[in-house]
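We did not get these values from a lab; they are worked out from the coordinates using the rules stated. Computed from a predicted model, the values in this text were never measured in an experiment.
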Structure P
Amino acid sequence: MADTFFNLLAFLDDLFWSYIGFTLVSLFGLFFTIKTRFFQFKVLGQLKKTVVDLNEEAKICTVGTHPLRLYFASVGGMVGLGNIVGVVTAILIGGPGALFWLWIASFSGMLIKYSEIYLGMKYRVPNSRGGYDGGPMYYLEKAFGLKAIPLIAAVLLCIYGIEVSQFLIVTDSLSQTFSLNKTLVIGALLIAVIYSGLGGIKRLANICCVLMPTFMIIYVLMCLWVIGLNASKIPDLLRIVFDGAFNGHAPLGGFVGSTFLMAAQNGVSRAVYSGDIGIGYDAIIQSESKSHYPERQARMAIFSIMTDGIVCTMSMMVILITGLWNVHTPMQASEYVAAALGQYFPAIPYFMSIFFFLAGYTTIIAYFAVGLKSARFLWPRHGEKAYYVYALFAFPFFAYFDQSKVFLMMTFSGGLLMMMNIAGIVKLRKEIKFK
């Protein structure tokens, strides 16, 4: 029965990302890009002004969380194992061309994410905890005038909020690398997740500010070192990437071959999953901002997607430039980047295991915080308690599943959320100000 369920899920996921998801992200991302005359580039050139404006406003306002801390909470949710493991599966299935489509989806997705955060901020409401509640549950009701659609979005966000895929990879990595009892690792990580959830978005932001910057910079520098040592291969590699993006890739070595649709499907779906484009997750987090200007907080989304895209690119490039993407030796998706970096750095299994923990943990707690807020929306009185019970069951249960099957559940639920959110964004497009 389980095999039948996952086979059906795989069929629906392939169908969605081959046609619907690919079209939605590309079409509406391009629409907003042309409409705003490439607003992304304007914002990316004004980082200093954006940061100064938000920082000055945060000094005055007392309600909510510092907007720049929310940037790290956002990045903590995006820059995780999807940037290291998820993007590797895109290469293994879709070939080198998937990297090109990841760039396209990230570039287009910047304005989709800007739009969802703008709407989340615009339609947010104060809560009894000294902060704000916002996100797709609020702007979707405004868009469609129906209670059912926000409720469905909240249910999907509750499912998405239990990030079982990254929980599984983190526990596997720690238990195998350090020869620890997996059950004990699951228990310890579960306690750490619950601890973060009890502190809400503010605790999430504080944890991400401490954990993310150092290890993210170290990881990018290590990848750049490997790419730099193989700089002579870059022209041929880029040719293969662009050719594979439109023509697919023929079988080579251990690679079974791919088509244009496979490259596009995997590149776009991994960009959406890694960057949470159109999912609504970030709209919930950013709505806690002290800022009273939706456009100011929404601008940070463009920098978040840029950060996420850089980390994804680094992971995919080291797999491609070292040739590991087409080797015959079968490996788990989580082992490829470690194998590539291990050719140039000592003790990589230990570093990657720690990096997996930090990147995975920040993503898990970010999603969990969103799930808790969604549960409170569904059931204001007891939703949070019920969600803790659900988490205590779901995390350990899925920690013994196959990595690819658990990842499939996340991409499929994310696809449904993206479809609803983009529909709401298009409906409210005249309410969004790009400035």
Structure Q
Amino acid sequence: MKHFNTRDGALFAEGVALENIAATYGTPTFVYSRAALEEAHAGYAAALAGRDTMLCYAVKSNSNLAILNVFARLGTGFDIVSGGELARVVAAGGDPGRVVFSGVGKTRDEMRAALEHGIYCFNVESEPELYRLAEVAGSLGKRAPIALRVNPDVDPKTHPYISTGLKCNKFGVPISGAHALYLAAAKLPQLEIRGIACHIGSQLLDPAPVAEAAAKVVALAEALNRDGIELRHLDLGGGLGIRYDDEEVPATRDYLAPLLKVLAGRKERLLLEPGRSLVGNAGVLLSRVEYLKRGEDRNFAIIDAAMNDLARPALYDAWHRIAEVRPRGSVERYDVVGPVCESGDFLGRARDLALGQEDLVAIFSAGAYGMTMSSNYNTRARAAEVMVDGGQCHLIRERERISDLYAGEHLLP
């Protein structure tokens, strides 16, 4: 995370001191680096140069309008999984004609909205969804562009909660039955077949499973071509991991090379749906120490961020680097925990830190699945979000007020 660095003993985001951000906007606050976002995008652009490709940023990883707008300005498409995410893309200036709509539970209202906005493609994940989409498209006098999301039963070698390509997962249609379903779809005049989609999981560090899945997708495409079904694109999903701790993460070019080798000589457009690899290491969660509590078994650094702000440690037992914004005093070992009334409310265990009460800490790699997975548990207002652009700092989401949290609730008469 080279855009978050130490100068004169204190942490900076690009050219802005995190201490100054905390003084201006308070804590907890998510802080993002625009340069880091653009650099990650450039890595994909360089790796895919000369190939007909559409990057579709996975909105679920971080859906702030400013971040979506940065990617829209770079010409990126978007991978959405809800009608709400489509509304965000449109509000951020994104092109609906570069949107793919994934997800296993699309409602009729979401389908209507996507059709009315003219999205590029629906990634259909079940036979019932296929027929519902045909019905909705017909009622609007439209043809729905589709790809079947196939489940190739490939082990992505990642955390089971973020594995999506095994036959035990809820996502996609079994690749063994996809051919027959494509033939059925081809008979429905309300549908237009555009491609095949596949996504096997997230935080992937080994390119081999992705290449294996791509080979299965190519075999299906060739079988469909023999039956007269011509495809415009092959969507191979996203999933490239980032470094949280000491993982060996391949460069984007090296990760994509085996996949591109499988696709060599093919004419279909390649769609990719990166999320975490574009935003994960572009953000930190800035928090303040409320108390240093020493116990018989361990010490606790109780901070003002909590599991409702960053759910990944509690949800996945995920590891995030935690660093002092300005180290002071002697190093001691702490469990870094929040104020939420749950024993699972921890941000990091057994961390060696030089802290004083009311000091600031930065929780790294929080740009993906931080704010988007945050909640109001314990009636806690969600954090502010700030974008640093060189030496400038922009508030891109105001901190919620407690009164906002119950504004839509009503007492009984």
Structure R
Amino acid sequence: MLILTDYLIIAGYFLVILVVGGLTGRKQDKEEFLISGRKLKSFQATTTIFSSRIGAAILLTYTALVYIYGLGALWYFIGSVFGMFVFYFFGLKVKKMADEQKFYTLPDFFFFLKGKFAGYLATIITITIMFGWVVLNFTAGGKLVSEYTPISYDFSVIIVGGIILLYLVAGGFDAVVKTDMIQTVGIFLLFVLMMYLLMTTDTKPELVFMDLFRTPVGKIISFFLAGFFIPMASPELWQRVYAIQDKTHFKRSIILSSFFYIIIGFILLLIGLVIRSDIPDIEADTSLIVGFSRLLPVGLAGLSVVIIYSSVSSSADTYMFTTAASVTQDFLEKTGLTKKADLRKTMRYSMVVLMILGIGMSLILRDIVDATFFFVSLTMSLGFLTLVIWIYPKINRHSVNLSIFACLFGVIIPAIIYGISETLVQYAIGFCIVGLLIGFVVNAIKPAKK
């Protein structure tokens, strides 16, 4: 349970980000509200990329995988790091294209290169996966608070969503960036807490790297692919690439954020192994939360709530803003349902509606690991196609469109029939490839417009 000081820290944290978000929103033009005027420098870009990646997906899902599979879960992290390495080179090309064409969202890439139909399909996928990550982070925040405090899960989700909505509506993308800088400090404190736990626990996890290959081959493939394709199809990461001032700041921020990400990932692996050994037979979804609750002293356990809450919020606001941007710019604006002059106003309305839906879904969907693999599997279509277009820019439009359709079919149908698991990742990539090949056949019969 938390003490009075812990509650004051939580209240103080939310007050600070509300003030920062409110002040940020003053005298902003459209470009500043949507993408920080494309002037983020190395420090801002590093903190916002890093903090947006350290959310429920890495803190809770990765730790849950370690709790279930031991060292075998490292394949997810290896895939993610390798995917970020590949994205570094791809991002240099995207950055140049985005500056020339004034991209705002990931689907803009598909609209520009492969036409409207591909762009709208990419928009559907983007909105779905980003909204899914919003729900996932709200779920994580609710579980965190309900574990430590008398506050119910439902009420906790409403509090988190309401506060995030207030500063997003006020400050836009600038508010996301500035609050991410504050939340990066919280993540650094989380690192300190994790190091304290590792140094004070009697359990010393042994890293027997041969255990990496004792995991079933199918799970190794699923974990690696899930991690690898995430950077290639993360709309929030693309948005930050667009917002960075130039290639020099892009290179620095990607390298630095990846370096910090690797450190946090390795420490989380050790923490997960300690919790797995010391506290068997608990729910994997909340293994990190329960582990901190039981293994840290009372005062430090309370501080961990604030820090993890901060990390979850930093990802939730990012995903909410990206979802609203895609709804407004890739759908409402491009279909003529809203005018460019009303873009900021429409986007604010979109955030309100999405926030209400996100809170509602979080009250229904409460399984973090399963939800992660479902939305990661949907991400496969964009990640796979992004890589294909980079390697082979002349890929025909039929292949792009059919690959996205096939991936949707390959995720949703098996999820209904067999249930949600890491195997969906293999279905997704398999159906993506099948759709791509069918597209080549269709294009040979009836060539698509270039």
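Quick check on the output: -8500 is helix-only ellipticity at 222 nm (-39500 (n - 2.57) for each DSSP H run of 4 or more, over all residues; to 500), derived from one of P, Q, R. Which one produced it? It traces back to Q.
Comparing relative contact order in percent (Cα under 8 Å, 6 or more apart) across structures P, Q, R, the highest value is found for P.
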